[in-house]
Structure P
Amino acid sequence: MPLAKFVDNIDQMVVARVAGTGVWLTKVAHGASPMLLHHIRHNQVVHEAVVLLTHVRDRRPRVPFPERHSVHRLGNGCYHIQVRLGYMQTPALPLTLENCQPIGFDADIKNVHYYVARETVVRRAEGSAMGPIGFGVFAFLTRNASRAPDFFRIPHAEVFEVGFRLEI
């Protein structure tokens, strides 16, 4: 769903808005997070402040502080925050939210809930894009990759992992 359409229709899609800030980690920068739309379709509730957070890895080892964060106010309590870090820098999302406050992010950062997708990779029974050996290696590496909450240094008590089944 295009971001502008989502922001304009958020109050029609939800029954209530609860206190606090919901941070949705997403790779989608131009539209609403599929995980957020899935959450709204099932729960019909969303936080007062909705943050779509995109992490971008830069080719430089370190990104200077003034270039790291961008905050876009979308309206209706929604924000898009983009964090750009170099390959030698380790992300920490609670610190990122604090760093975004001086540049226009004014949501409650004391009551934050982080939503992270957890994808389970399965091979299609018919018409898979990968052979069985290649898929086996890919699935093994996916299962053993570091978890997003650990990588982004998110406190475990504040994380909601939403499971998705990804067929390849």
Structure Q
Amino acid sequence: MTTSLYELSVGAYLQSLVGVSQVLAAGREYAEHGDLSLEDIMHVRLSDDMLPFWFQVLAVEHQSLDAIDGIKTASFGPPANAKPMTYDAAETLIADTIKRLEAVDADELNSYAGKPVVFRMGEMEIPFTSENFVMSFSLPNLYFHATTLYDILRMQGVPLSKRHFLGPLRMGA
């Protein structure tokens, strides 16, 4: 059995984004019953040299939906116009990203298999094939930022489990 570009990307992205949505919902529920401020959480960092919670949410969107655009245009770079957002906006961004990913046409995306994608940041350019871009760049970055936002909420006392993080498993016979 072969795995399609669509399953490597959209399938994995959706699983992670549903997990992120569950993590955010747990954070909201905890805040409603405790001492956690949802607006304060947006600026929490795991370490002083790491970006805050709001950026972790933005990066999850960027490394999924924007990565699909990068595959289609053969070019991908850091998120443009990154700016702080509210917790409500973070939840909306993830919900909208899920809807937009669910609308990606599998046949169209699969037509980009084997095509080039170049990551550009300033003068640096890193060439990939679309599959290698997803597997060695986009997914590791998505998992890193999803884990970081999970860890920030855990650090703030939100009772999360691995089940929240994993999202819906893609099982089959």
Structure R
Amino acid sequence: MNGLKEFLVPYIISNLLFLLCLMAAVKKPIWARLFLAAVFLWAACVNTRTVLIHPEVYLEYARLTPVPFYRAFINGYFSQHIRPFILVITTCEFLIFVGLLLANRWVKLACWGGILFGLAISPLSAGSAFPATLLMALSFWILYNRNRHTTIWSWGQYDQANPYIS
């Protein structure tokens, strides 16, 4: 994977954290929801600030991806419209964060958003800490399949014996 050497430490940390998130999604879903909500809030803030100050940073992903279509898109159309693209992405990141805080259908919608987000950025390879993005998508899938989701501050919501029965 291109760029893995220069990003080795964050790459390892990201993959370990999302492996723990996957385990939490199975055993302690509230912790997975909290972690994913924090990640998406952090990502929305960092990406908004970065795109407003240094939008050219996002062109680096073209070097990191082994997927020719992604490389061509980043170096082409995306390179001429970085701010609008990234601001749409940051808005979606923030909406996923908000959805994870709420209940029922909003959590499920946020989970679908997280799944799509993880799959969409996976081809960025080392730039997205692949396979952490797949671990994230799988964590969202496990959370999505829970039948009960109340607001995130309802700590006991997943304590029932079988979490897949309403």
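The table for this structure:
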| read-out | value |
| --- | --- |
| Comparison of P, Q, R by relative contact order in percent (Cα under 8 Å, 6 or more apart) - largest value held by | Q |
| If helix-only ellipticity at 222 nm (-39500 (n - 2.57) for each DSSP H run of 4 or more, over all residues; to 500) is computed and equals -20500, the structure in P, Q, R | R |
| For 2.8 (distance in nm of label points 7 Å out along Cα→Cβ at positions 12 and 140, calculated) the corresponding structure among P, Q, R | R |
| Origin of the value 19.2, where mean count of other Cβ atoms within 10 Å over residues 28-35 was derived from one of P, Q, R | R |
| Ranking P, Q, R by distance in nm of label points 7 Å out along Cα→Cβ at positions 36 and 52, the structure that comes out highest | R |
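Laboratory data are not the source of any read-out in this text; all were calculated from the coordinates shown. Owing to the predicted nature of the structure, the values given are computational and were not obtained by experimental measurement. Cβ atoms are built from the backbone, for glycine too; each structure is taken alone.
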